[in-house]
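Below you'll find the structures, each written out as structure tokens.
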Structure P
Amino acid sequence: MKGLIALLKQKPEQVFYGSSGVGTAPHLSGELLNMMAGTKMVHVPYSGSAQAVTDLLAGRIQVMFSPASTVLQHVASGQLKALASSELTRASSAPDLPTVAESGLPGFDTSVWFGIVGPTGMPADTIDALSRAINEALKSEEVAKPLGAGGLDIKGGTPEAFAAYIASETRKWNDVVAAAGLRN
């Protein structure tokens, strides 16, 4: 990552990064890197990750933020080099791969997350019951195994912690969208 950042600073607007489309997590991951590192990669949107990987393999783009499931086989075959994981902590699907945060941009985190939300005004006892059931389900092999096979790391937690996380993510991505000059 340090080498990539140095290259990006040497060659502003000369390195192209692919994504699965405008406004997607891979697109905004590149914009967060630009914002945090003070660099300027050029975004090349595709209609999906597979098309971006095809052009990455062909050398038409130089960098890509991608779901692990899309690129790990190409990394394993030696066709692509994984530089870092974009999550704040190392991914279980690639435990030897350092994170961007470990590699020179502390605090960089573009992990994709999924959660369950409900309508405003949902009774607290219903929220607590759902939270307990969901956290318990996440511990079961029946749920955890297929999620892990898809490269997802299971977190779980409290409704309060999840609400705080959503608020912090909303602030972060609003800042990235504004810095990139995108409409929000």
Structure Q
Amino acid sequence: MGDAVLSFVITDFIFHRFPKLDEGDLAKVRANLVNAQVLADLAQKIGLGECLFLGKGAELTGGREKTSILGDCFEAVLGAIYLDKGIAITKEFILKRYRDLVLEVVTADRLSDDKTALQEYSVNKYGIMPEYRIVREDGPIHKRTFYAEVSILGEIHGRGKGGSKKKAELNAAQKALGSLAKLDKKEK
């Protein structure tokens, strides 16, 4: 239930706050906001991982930090708030955590386009997909910084960092596009 409530609240907010977005852009913004990584990041910010009862296996394999577990738990919390307090309180809870993120996503002209552009470039030029790797993460659990590398044919073309794995990969893709553009100019 939490995923449905979240999707409704976010879609309603975007639709009313940005009425000029067309259907495709609305769907793209929502997809960048309502996904496992964002949910896991929000779960970490409220310390949800520390509150989980996990089996020994999940505990030993870092279940408190797993994106899928944290995302599912955050959705469960949203469902519980909705059932206990209704839509108005649930909407307030969601928007308190999402408002700035929504504005960031809407105003970032090419949030997911850098990874898409790099993928298209790599497939067209080399016939393979770029490979992303998270090489490091640091900081407190509620405010992690992730470091990513993106490589093509084993050669690293971009390094990036961000508050989530996705943001680190996007930053790495953006830098890779810049370095590959410079290489292409040299080749001409």
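Out of P, Q, choose the structure whose coordinates give distance in nm of label points 7 Å out along Cα→Cβ at positions 10 and 26 equal to 1.5 when calculated.
So the calculation was done on Q.
If distance in nm of label points 7 Å out along Cα→Cβ at positions 66 and 122 computes to 3.6, which of P, Q did it come from?
P
To test your reading of the models, identify which of P, Q gives -15000 for helix-only ellipticity at 222 nm (-39500 (n - 2.57) for each DSSP H run of 4 or more, over all residues; to 500) when calculated.
Going through each structure in turn, the value belongs to P.
Read-outs: derived from the displayed coordinates by stated rules, not from any lab. None of these values were measured; they are calculated from a predicted model. Cβ atoms are built from the backbone, for glycine too; each structure is taken alone.
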